Structure formats: C-alpha cells, structure tokens
Structure 1
Amino acid sequence: MNPSSNLFLIGPTGAGKTSIGRRLAAHYGLSFVDLDQEIEQHCGVDVNTVFEIEGEAGFRQRESALLDECSRRSDVLLATGAGAVLAEANRRQLGERGYVVWLQATIEQQLERLERDQRRPLLAVPDRHARLQAMAQAREPLYRELADLAVPGERGSVAAASERCIALIDLHWQRSGARPRQTA
C-alpha cells in the first residue's frame, strides 16, 4: 500500500529480513517488530519448540494471529517469517496495511548465509538445497504478487544491503503520517 506509515519485509529464509529490518527501522524512525520473535515472546518458547509441539499448522495459526495484531500498528517495520505469505488472509493484511518490500535471495545465498544455522525447523532436513528450492517454488509467486518493491539480494555486508534498500525505498515509498493506533 502506498502511501503507508508502515514497512513490511517479506522474503525467503536468510534474505536478511531481521538484520536489514533493524537498520531500516532505525533509519526511518519506525518500531521494529520481528514476527518470529513476537511468537516466541507470546508462547514463552522458541519457534522450534512450537513446531515440535504443534507442528507447522499450529505455528502458522499463531503466526497469522500475531501478524494481524502487529500489522494493525502504525509506524512499524514488520519483518515477517518467510512462510507468512502462504495464508491468503496474511497477504491481504500485509497489502492493505503497509508498503511491502520483498528482500530477494538466491538459493545459493541462502545456503551460504544459513550454513551454521540450526534454529530453523523447516531446514532440519538432510538436503537443504532441495527444501529451499521447493519453498522457493511455492513462495516466490506469492512474494512477487504481494510486493510493492523487490530488492535483489547481493553479496556484501548487512550495512551495504541496508543502504541499497534505503536508496530503493526512498525512490518508491510514499510515507504517510501516523495513523491512529488500532486495537485488536
């Protein structure tokens, strides 16, 4: 949505939504919200534990409820989980309530960035490349459909990636004034 007071980051696992998102939030004076961290705070356990107990379906229900709550806020930068776009209601809320930026990353970039990461339950498989490829096939059309702006992933530091994002966002995002805070 343009104009909007909110920025929402979508994209694959390892695209930098959290690390870049923190820098963008600071730059634009927005409150930073990481959806996975919100889930962990509300549940009192990490995402892996939620997956172990409730499975992916249970996790997705919690994700959708918190996405609805967090996306209603004003002047927020929301870093979504990579699979948040799978639910149609989530896509609708993101599109209606904020300016959506798709941080892109190739499978090779994801593998490199996530090489030592053991915290992502959907990547706890023998063949990460195949899993990431399957996830990309399912999700990239949804990212493409939803995004107001796509930012290609490149090699380099988080700082350089953040500056590249800021330059592109500044060209396209029409920031509106703060909306009154809504309650769920």
Structure 2
Amino acid sequence: MIPVEKWTQEINTLFISNRVQLRRAAYKILGDWERSDDIVQDAYIKIIEMTAAQDIRQPLAYMFQIVRNLAIDHYRRMVFETELFGIDEEGLHVPALADLPETHAINRQHIALVIQVLAKLPERTKRVFELYRIDGYTHRMIADELNISTSLANILIRETTNHCRNALQSCSAVPQ
C-alpha cells in the first residue's frame, strides 16, 4: 500500500506532465477546449480524492480512461440536452413575448401541468428529477444521495423529462 502523500505526489507529477495530452484526449471527444479543461480538472479531482489503497498499477492509463469516460458522459448529456431544449441560438432572433399577459398565463398553465405530471410519479422518481433540474446535481451526486446507480438516475431523469414533454405537447395540441 502506497502512503497517501506519495500517491498524491505521484498523481500530481503525472497530471502536470501529461495535462496537455489529457486535454487533447477530451477535446477529441468534445470539440471544445474550454469544456476539455473542465473535464481534465474534474478527472484530476476524482483521481486525487481516491485513496492509494485502491492499488492502481497504471495511474497514467487510468487518468486517460477517467478523462475519456467523463468526456463521453459530458458529450452525451450535451447531445441529450440539445435535443431536448434546442440550440441556444435558435431563440436569438425571436421577438420577446415574455411581458405579454398571454405568455404569463401560458407559462402558469405549463408549470401547473408539469406539477401535475410530477405529482403522479413515484416519490423517488420525482426526487431524482428535482435534484437534477432544480438543484443541479450530477447523475453521480444523485446516485450517491439516493443510493441508486447512475444509470438508474439517468433513466429516471429521461423518463420524467419525456412525461413532462409529452404532457406539454398534448397541451399545445389541444386548441384553447
């Protein structure tokens, strides 16, 4: 077993000497240097929080694997959110209707509809969705908080989002 100080020093040295390559590996997946920096930083934090007792035989390869996995997760989430919410630039040239009374009424109806949909869901499913959308938790944080797997957290978020989307689409399809 490696002492924690030695483990931290070894990881720091490996991280500093290979930071550019780690960043490039994340960039190949994400196509964005700033997000790649974030991924590399997240990977460093994840690795440094590990204990030396886990006996990692090839820490550099492990670093690259963590960066790759985090970048893939981030990319998938980015694609999912883009499909769900659209691209940010799509609304830039639309006239602002936010201050119209009709807009406020429609928004209130949509919020009430989403609340109704959430009220019909199981408590755990609703809690997962709230942690993700309202509190900004990551899938890993939700999994740790509720003692579930990250894949289950992802499934519950996706299903709840689909329920809300379907309810809103059916509301929009009905003439008012």
Structure 3
Amino acid sequence: MKREEKAKIVEEITEKISRARGLVLTDFTKMTVAEVNELRKELKSAKVDYKVVKNTLLKIAMQNVGGYDGLFKYLEGPTAVAFGYDDPITPVRLIKKVKSKIEKPAVKAIFVEGQIYDGSKLDELANLPSKSDIIAGIIGSIAAPASGIVWTLNAVLSELVLVIDAIAKKLEEKGS
C-alpha cells in the first residue's frame, strides 16, 4: 500500500472516529463471506459504518482524534470497527443480534461516550435503553403530571356543570 493510500485511509478513519459516539472493535476472522455480508447488511440498515482497518492506521487515526489510548491494547490481530454516530449503543445491539445467530464476530472492545469496555460487556451494554427510549421516558414522566392536572380539572368542571344543572332543575320545579 502506498503512502498516499495510507494517508487517505487514516483521514477517512479519523473523520469517522471524530463523528462517532460509539465504536465496537471486532475480530472478524473465522467468519464466512455470507456471515460478514449479513453483519454488514444489518449494520448498514441502521446507518452504522463497518470497516476493516489495519491496526497501525487505526491507531494513528485514534491518536489524531485523541482520547482513545485505552483501546490501543486491543489492536492486535485482524480488526474491524463498527462506528455508531447517532446512538452509541446501536452498533453494540446489532452486533449482539448477529452474534446470537452466528456466534461471530468476536468483540475485542467497546467504546461508548468516552468509556472503554472489554468485549465481554457486550450483553450488558446491548441491554441499555436507547437514547430515544430515555427521551420518551423523560417526556412521559413530565407529561404525566400535566395530563393528571388536566383530567382533574375536567372532572371538577364536569361535577360543577352537573351541580349547576341540578340546581337549575330544582329552581324550575319550584317556579312551575
């Protein structure tokens, strides 16, 4: 590989790392072409990039971005990286989903929002709620008291209308 090609790859990986909120380093050896294609298809459908990268080039890209020194010890043997941009847990969930079917790839390490986890933490991290689930829960918690107030006010107003209606009927009966 020529120096210009390496520089281009490092630039591309640096850009992906700087945008990513989550990374999953995997060892794709012992995977068949069909298995790799299934993994790529699953990841691509969720807008997660998956790239096989030479460890030295990946290390340079990580150094360019900074804050990834803890991952260097996992850069041994063949490495592929899944880049999660919107939700850092998405690549973790999808890799777990594929692993449940084919038991591969081997997960070396997971990087989520500045924290590094060993690949053995895949199941725990995959079970974390997604960003949208957390937001929905917060909005639901905020909206619940407001909807309770509205329901209570409606009930009070309904009762008031019933009382006024009953008084009006009594006055009509007395007046007739």
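Where a number appears in this text, it was derived from the coordinates with a stated rule and is not lab data. Please read all numbers here as calculations on a predicted model, not as lab measurements. Cβ atoms are built from the backbone, for glycine too; each structure is taken alone.
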- prompt: Here relative contact order in percent (Cα under 8 Å, 6 or more apart) has been calculated and equals 17, so which of 1, 2, 3 was it run on?
  reply: 2
task: Match the computed value 18.0 of mean count of other Cβ atoms within 10 Å over residues 74-81 to one of the structures 1, 2, 3, and report its label.
output: 3
query: For which of the structures 1, 2, 3 does the calculation of helix-only ellipticity at 222 nm (-39500 (n - 2.57) for each DSSP H run of 4 or more, over all residues; to 500) return -20000?
result: 3
- line: Value 24.9 of mean count of other Cβ atoms within 10 Å over residues 10-17 was derived from the coordinates of, among 1, 2, 3, structure 1
